[in-house]
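**Q** Next up: the structures, one after another.
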Structure 1
Amino acid sequence: MNSLFILGSSRGDGQTARLAREVFRHLGFEESADAEFVDLGALDIGPYDYEYRNRGDDFLPVAQKMVRSRTIVFASPLYWYSMSGQMKIFFDRLTDLTDPPLKPLGKALAGKTMFALGTGGNPEPPDSFVHPFEDTAGYFHMDWGGFFYAKGADALEPQTQDAAKDFAARIAAVAAPLPACTA
């Protein structure tokens with residue numbers, strides 16, 4: 001898989017979801033073997049648990065999709081200076097990938113490229129919103145591809161549409177399949 005979009009929002013049809021789907025559309029992919037759009041709100045993912053009592057929930061299948069992707073795009077609205085609760089629970093669960101037996105999955109994220117996008121009520125997001133994405137990419141030795149943000153009400157305005165297209169081009173540059181070796 002080339003690109004995986006992971007939406008963490010209370011509304012699967014809100015501004016963040018619309019902006020993420022617009023970027024996804026500009027990639028030129030339809031949902032297929034090349035790209036997938038996952039809505040965390042439609043899944044059952046429990047909080048991190050030191051006893052791993054939630055191993056049977058939907059976290060592991062999403063983590064496996066991350067490993068099979070070249071680019072991973074996290075999409076979250078800005079809630080109280082940070083990512084949404086759904087996204088925070090998912091990020092907390094990434095801790096599962098740092099302990100046996102899932103540690104090999106965590107190590108397999110190295111070299112992937114992580115992007116993030118968000119919407120909120122302010123013209124610019126606070127650093128506290130961006131840093132958890134950027135720092136998590138660094139922790140897992142992923143490349144940080146960058147961040148795209150739009151003020152919620154402006155998420156589908158023409159200038160934002162152009163910016164979404166540019167952001168999609170940045171993702172596509174990394175997600176494009178490698179050419180076949182002719183040697």
Structure 2
Amino acid sequence: MNEQHNPWQILHEQEAYDNNWIKVTHYDVINPSGGKGIYGKVHFKNIAIGVVPLDESMNTYIVGQYRFPINIYSWEIPEGGGPLHEDPLNGAKRELLEETGLKAERWSKILDMHLSNSVCDEACVVYVATGLSQHAAMPEETEQLAIKKIPFDDLYQMVKNGKITDAVSVAAVLKTKLMLLEGSLLL
């Protein structure tokens with residue numbers, strides 16, 4: 001199999017929906033096995049950004065909020081979006097301050113990922129933030145957030161036990177735990 005060859009052929013494409021955050025495109029295609037088909041793609045106009053804040057005692061901060069698309073309350077790492085043209089680190093700093101009131105002296109990029117690459121092109125970057133100091137939180141007007149300070153190992157257990165289901169949070173916590181065990185994460 002040639003990893004550089006795209007086996008999909010686009011016969012026709014049409015914009016189905018567009019707003020400030022996403023654009024949905026409908027495609028008529030020839031699929032990799034040669035049959036005609038359809039495909040829908042959601043294009044994200046921002047990059048997803050997640051932050052695992054760690055203090056000197058290995059505590060972290062999680063954010064709780066009601067998530068409209070899944071109709072449940074969700075505990076997550078601080079996360080949000082940043083413009084595609086912006087350095088994601090600037091977006092991470094902004095999201096951490098907005099959601100938790102925290103600023104960090106040191107930042108380590110730990111993860112690049114695609115969140116649901118079967119239907120969308122949303123990319124994500126995750127950082128670990130250390131050297132924390134508390135300031136005033138500034139949530140967006142659409143956010144009604146709760147903030148919890150908990151030991152990182154408790155957050156890891158929440159992920160392990162299925163109490164955290166947000167994909168960015170799960171991946172970020174598991175990667176952070178792995179890096180801590182390996183000693184490859186500089187605190």
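**Q** Supply the structure label, taken from 1, 2, corresponding to helix-only ellipticity at 222 nm (-39500 (n - 2.57) for each DSSP H run of 4 or more, over all residues; to 500) with the calculated value -11000.
**A** Among 1, 2, the structure yielding -11000 for helix-only ellipticity at 222 nm (-39500 (n - 2.57) for each DSSP H run of 4 or more, over all residues; to 500) is 1.
**Q** If you don't mind, another one. Distance in nm of label points 7 Å out along Cα→Cβ at positions 23 and 87 computed as 2.8: which structure among 1, 2?
**A** Source structure: 2.
**Q** Turning to a different aspect of this structure: For semi-axes √(5λ) of the Cα gyration tensor in Å, the calculated result is 34, 19, 15, so let me know which of 1, 2 that is.
**A** The correct label is 2.
**Q** Assuming 21 is relative contact order in percent (Cα under 8 Å, 6 or more apart) as calculated from a single structure, say which of 1, 2 it is.
**A** That value comes from structure 2.
**Q** Taking distance in nm of label points 7 Å out along Cα→Cβ at positions 71 and 151 as the quantity of interest, name the structure among 1, 2 where it is greatest.
**A** Between 1, 2, the highest calculated value is found for 2.
**Q** Using the calculated result 0.40 for FRET efficiency 1/(1 + (r/R0)^6) of positions 7 and 47 (r between Cβ atoms, R0 = 25 Å, to 0.05), pick out the matching structure from 1, 2.
**A** Derived from the structure labelled 2.
The numbers here are math on the coordinates, done by the rules we state, and not lab data. Note that the structure is a prediction, hence the values are computed from the model and not measured. Cβ atoms are built from the backbone, for glycine too; each structure is taken alone.
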